[in-house]
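The structures come next, written out as structure tokens.
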Structure I
Amino acid sequence: MQGRPSMTVHKGAWPPGTPCWVDLSVSDMQRSQEFYGAVFGWEFSQRAEEFGGYSNAFLRGSRVAGMSPPSAPDAYLASAWTVYLATDDSEATDAAINEAGGQTLFPITQVGVHGRMALYVDVCGARFGTWEAAKHGGYELVSEPGAVAWCEGLGDNYQAGKDFYEKVFGYRYTELPGEGAGYAMFIVPQGRRVVGGIGETVDGGPPVWTVTFEVEDVDATAAAVRAAGGRILAEPFDYSYGRLAMCQGLDREKFGISFTKHQ
């Protein structure tokens, strides 16, 4: 995780290519809702049985994430947070993904009046979703404690990953200097600020899109993760943009927590 968008509250659809939503399929909804409620202060909507028991997480009245029990698409999810990238034309994006070497895991599906979703893997094997907003624009609060701070796609072929997302979404990159794994922050064509990152996996890690949540105190939140039954995979450490730790939830899903310095 290298930085974060500087905006906070957002209403409506996000510009195409922007990480716009995250959700998680869990084995025990009540247990996981209690976990994330204790860690981030989330409150959850009543489960929508017409959508497989899906529930939205809210923070101070703003929508921040989703959670559901296992359902048909979740055969591909393997207890991991899914990052969704915004689109304003699902069919065109689907065609671009497959033409650029990606694969469709779950086809374009209408989600009531809320929007349309699909699931894919990119050329490096990282899984991600697309979301075409209607009534549900995506998350409404970002870069605030308890909300998404940053999303990034990691793979074992850095250049191929960058080329893929440039072809599909038109990403414009800013390379970060330094030795070791390659990393670039990206701006979408309709945007002015960096909204995510594309990087190279390290130490043989799997290809993945990851999510990091902003917190006020990384060490205190790490303690809350442990107290609620989770694990700390990487202890809190300082880095160029603030302080960061890597965590694991009750279904072994991984996520980051960060305090980001304002620059």
Structure II
Amino acid sequence: MRPQVSSRVTSFEMHAHRANPVDFGANIVLALSTTSGKRVINKTVGTNQYVSYTRSSSDGTGTWDARFTEDDSGKNWQCYYRQYYGNGRSLPTIIDVPNTNLIDYLANDGTTFRYNANPDQPRTTKAPTLDIKQLNNQFYDEKSGISVDYLRDCNTGDDIIFEDIIDKIQFNPNENNTSLFFLLDNEYIEWKFNGNITNKYKKEDRINLHFKVITVKQYKGITFESIDFFKDSSNGINKQGPYPCISDYLK
């Protein structure tokens, strides 16, 4: 996109949410350049991460260039760019999502979470197990059709039994992890586990994993939730440690 930046603009903000929340390991590059081509933002982030920049007088005005470059062309993202005027905004803060009833909460640690102040009501009947599509739909706001950061039918501390068929499996010897792929609406969802588990699982195996719902952030009475496996994978995603062992989720 090519935003018009006037002298009144003081700061910028960019972030992107994965359209499919269960694909939590995907990354996207956020980049912002001035009219002269100076790159003021250039960062690879995952979902629930934002980047901000305060404009200096030397950056100039005019037509800037904002880009969202995904790491896999087969994945869908919901991308957001914001300009602030005057004193801008302080953190933490909440911002309305355009054309929806959703609200983005921006924490002061570079993370962002989304919610609806009037969320969908939990279903009266809960499925005993969830496949990849059902688990993904737990994070969807039905009214807007956009993902949120809490589960519709579960609360913190609840157990989730995940059961689905492995569509593809691949071991990476350089990173010493195994990727399990599940098919969601013609898109591959990749989950990584530590070590080589290809001797235990193969394509078309039905796998059963046990997850727990956890709290990842709270703000003014709003609880943002995730799955323990998603959180446990953060070290591997950020290359700060190994991915979790699949044995942690077997019972």
Matching 17, 41, 31, 10, 1 (P(r) over Cα pairs in 10 Å bins from 0, in percent, for residues 121-192 alone, computed) against labels I, II points to structure II
For distance in nm of label points 7 Å out along Cα→Cβ at positions 177 and 201, structure among I, II ranking highest is I
If you rank structures I, II by distance in nm of label points 7 Å out along Cα→Cβ at positions 25 and 169, the highest one is I
The highest value of volume of the Cα convex hull per residue in Å³ among the shown structures I, II is in II
Computing helix-only ellipticity at 222 nm (-39500 (n - 2.57) for each DSSP H run of 4 or more, over all residues; to 500) for each of I, II, the value -5000 comes from structure I
One of I, II was used to calculate relative contact order in percent (Cα under 8 Å, 6 or more apart), yielding 15; that structure is II
Working back from 12.9 (mean count of other Cβ atoms within 10 Å over residues 33-40, computed), options I, II, answer is structure II
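No value in this document is a laboratory result; all are computed from the given coordinates. Only a predicted model underlies this, so the values are computations on that prediction, with no experimental measurement involved. Cβ atoms are built from the backbone, for glycine too; each structure is taken alone.
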